[in-house]
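Bear in mind that the values in this text are calculations on the coordinates, not laboratory data. These numbers come from a predicted model, not from an experiment. Cβ atoms are built from the backbone, for glycine too; each structure is taken alone.
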Structure P
Amino acid sequence: MKLLRELQVRQLELEAQNRELREVQRMLEEARDRYANLYNGAPIGYLTLDEAGCIQEINLTGATMLCGTRENIVGTPLVTHVIKNDIHAFSHHLQQTFNSSGNVVTELRMMTRTDEPNCVRLESAAIGNGIRACRTVMTNITEQKRITLALQQKRTEQDALLNAIPAIVFYKDLNLRYVAVSQMFADLLGRSLGNVLGKTDFELLPRELAEDFQRINREVLELGKTKAGIESRLTDANGNIVYLSTVLAPFNNMEGNIAGLLGVGIDISPLKKAADVNLELLLQNRALTQNLYSIQETERCHLARELHDELGQWLTAIHAEAQAILCMSVGEPTVRASVQAISESATEMHEVIRGMLRHLRPALLDELGLADSLRELTNKWCLHNPNIIFEFALEGNLNGLSENINVTLYRIIQEALTNICNHALAKHVSVCLSREPGETPDAGAVFLRITDDGKGFDQNQAFKGFGLLGIRERAIAAGGVFSSFSAPGHGVRIDVRLPLKYQLERRKR
């Protein structure tokens, strides 16, 4: 009985050991399967090569890379798959592998079923322990090579562009360090390209200017929008003042996120100088125009006085003599008729001269002021244009204005009404003159608006006559602002604003 129990216990122990062995065997099989799957399904090729370079083992991925099956590839030299020009490199790779203790890496080109070879990287290490074989990892780097070459090409093109482009071009990373710049930018700073890359504005520019640049750069990166027309002033390596106009724009990485900042600037110093010269010429031209108008008004005043004092007296004398002769020629109808004709001609000449005097220098402008002079002007115009509805409005206190403002406003209204009469074919005309108050009595302005419902004109075309051009020049010469609005068939509106302060300052000089 005792022996039987011992046998039963022994049987139970053997069964337990058997279960453990079966579990270990199952685990070993699973590990083997996992290894086989890992070995064969890995995205890279695994090979075992002997000293002559023959393939002893290869996984499925490696066989696919060599365009064959494992059964057909095992036992064949790997060199048969290497393109002719790289055979020497492969032989050198094998020699180094078996003569060194570390890993040896070589890039080769392998033949494919197409005309384009695959680029692969071989990384091999000798097995050792008396075994003359090596394990090799083969990785297809064709796409990587293509991307690298494309990037190199882009970099070469970019460098050529940056070296040749006659503009300030730079790239900054998110830390606002320069990662690429044009040669012109480096020359402007008086530095080499290598001495600019990797630096910030604070390392290259005066602090105040660098702070301004950094602030604008941050704004563009935060908003993610292009900003154009950024003007800056700096001193170049030769000590010359340079004006730049720059466009800043963020650029994105492959994921679509902002990766940095692109800046393109041009030297506008010649344009600045030309603009300064043009401004000076314009100011001189305005001063000349103002002086010409002043001289013109002086001459008109002088001519009006000469006509009134000299020619007017002679016409009055002629008329008086004619009347005396008329009284003494009773009974002589022929003489009386001639004298009567002389008297009538003198009277007509007197009326013509009075009209010329009003045009040359309105007497009421000196005697009663601007308002009454304008009323007389508009009343006369209405008499000659009875078919046109005319509205005239004066707003605010128009007394005490300077002579220059009075003359300028009078001449502008006179010229505008003449234009309307000759060209507009209008049925309704409006003139409104008002005084706009300022912070001080002398800081105000006068505002004039003249409108008509005539045929209008195309504002995109240059002025054909001197009417509007003369009005604009008169307004600008007086320090004012002129604007006109019109379209074919929609009449014309003229706005003129003349400041009082400008006139006061001009008279003081």
Structure Q
Amino acid sequence: MGAIESAYELRDCVDIYIGSEELSGYGHWFDTIENICEEIDDNPDITNNELSEFIIQSLWDKTSWQPSLTMSAVKTSMMEPLISSLDTLASDLITYYNESYDLFWEVYAEVQGFGNGFCVDVYDLVNKCSVADFHPSIIEDFVEVRDCFSDCIIDECHGDYSGAYGLTIYVPDLLSYYYASHYGDSAYGLDFSQNTNWGEFVSLYFQEIIEYGVDQYQTETTTGMVLCYKYKWTQSFIPTKEDLIKLKLKLYRFGDITSDLKVSVRSEKEGYDLTTISIPYDSVPKDVWEWVEFDFPDIVLITGETYYILLSTDGGDNTENAYSFAGSNDPDSYLDGDIWLYYTSSESWKMWDPPIDACFKTFFEGSGLNPPVIEGPSSGESGICYDYSFVYNDPDNLDVSYFIDWGDGKVEEWTGPHQSGIKTTFSHVWNEKGSYVINAKAKNSDDIETGWSTLEITMPKNKLHGYFLFQRFLQNHSHLYKILMQTL
């Protein structure tokens, strides 16, 4: 009853909303109702605010169940700024999903929950998150929600719930609940979820955090499929990105299989390979499922069309020596495809029944992080200090560190963190003449590294040093100095 969703739903119906964050039994109201009626009878001109404060205080004074009490009075006319700030918070949590996912659930474990983990106290959530290491924009959002929250609560009381401040919000415990899809369903008609991005935020954070650059994926592991010369498997998928650069599949090998594992991508199960790669058996982990990368030649796909990931091998058997391909026997684990089995004995494909979805990830071009940009002189003089700037724009705006190899045996090992998109300057001196190559790469705060960028430079002999050598030569050969002066 003391849910922000409930109070917001009735904002146009009542001036003040009174509800309990925790379950409220009838015993709370035994003596309170009579007390409220007497107050109205004695003071018929009492305002709504005054009456709501009286009700909260009466509940606290009259009930013998104080330890279980969590009651508050909410001013509904003050809710719009709070709802707006929660919408902004939800949007930024979605924007910084990769950066915030683990931290959010870490803080969540310390927040006051209700309904056995179905929802949490709004104020306690934002208050504890506001001192965590979230992105500065999110920290500002938490502080704004906290400030707006205080303007809504007229009065509240609570017993043994130190983190109870008056209103709960829907964020179920990952270990106890799944995301209730009707929460954000327009047909369900909940104003709060329709007017904010809170439902999208909760739905997103209930998903497993997926590796950077993934387009299509299925990661749930509840079953496995045997892969040997007798069987081929193919998983269909529908891409939303055009340029496919690699795959990852969840595999292991058992027994003594030694044949290569071949992976292809096709537009038809019986069609030709659009791209393919084979890896040796010892590239697949032994006896435990792990993600294995297949970095084949890049191909261009048509978004919205169906494609097939085909796995095959020439060896093994179906009992003791084979590969195991992980999957899920939940038919809804991946909605845009299915897995098919090819029997070499019958030379035919058959969709597996009941349906299974393989564990796979597809990666698209651009999902690899671009290397940092190096700016600075491409030539100079040995023995002189030069400045070079390095800048990397992280797609998630995460802080970055730089690894710089100056080409002369000296390196800067992961200096940082530095702000994404801001030039960072380093100075270096090459003491010997010659040509050098600066190599640099960046790494964001999620430990995702970019490729290398390079800058070729030349450092000839120091001109001033040459002048001093020439001067010393003339000093040692004074007759040549006289001849030179006469010539000039």
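Using mean projected area of the Cα convex hull in nm², for residues 103-302 alone, single out the structure from P, Q with the greatest value.
Numbers: P: 22.4; Q: 16.8.
Biggest value here belongs to P.
If helix-only ellipticity at 222 nm (-39500 (n - 2.57) for each DSSP H run of 4 or more, over all residues; to 500) computes to -7500, which of P, Q did it come from? Present the calculation step by step, with values, prior to reporting the outcome.
Working: P: -16500; Q: -7500.
For helix-only ellipticity at 222 nm (-39500 (n - 2.57) for each DSSP H run of 4 or more, over all residues; to 500), the value -7500 is produced by structure Q.
Determine which structure produced the value 106, 27, 24 for semi-axes √(5λ) of the Cα gyration tensor in Å, calculated from the coordinates; the candidates are P, Q. Let's see the in-between values first.
Details: P: 106, 27, 24; Q: 60, 42, 17.
It was calculated from structure P.
One of P, Q was used to calculate mean count of other Cβ atoms within 10 Å over residues 343-350, giving 10.2; which? Before the final figure, lay out the partial values.
Numbers: P: 15.1; Q: 10.2.
Attributed to the structure labelled Q.
For structures P, Q, which has the highest computed value of relative contact order in percent (Cα under 8 Å, 6 or more apart)?
Working: P: 6; Q: 12.
Comparing P, Q, the top value of relative contact order in percent (Cα under 8 Å, 6 or more apart) belongs to Q.
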Work out which structure the value 0.50 belongs to, where FRET efficiency 1/(1 + (r/R0)^6) of positions 199 and 287 (r between Cβ atoms, R0 = 41 Å, to 0.05) was derived from one of P, Q. Q
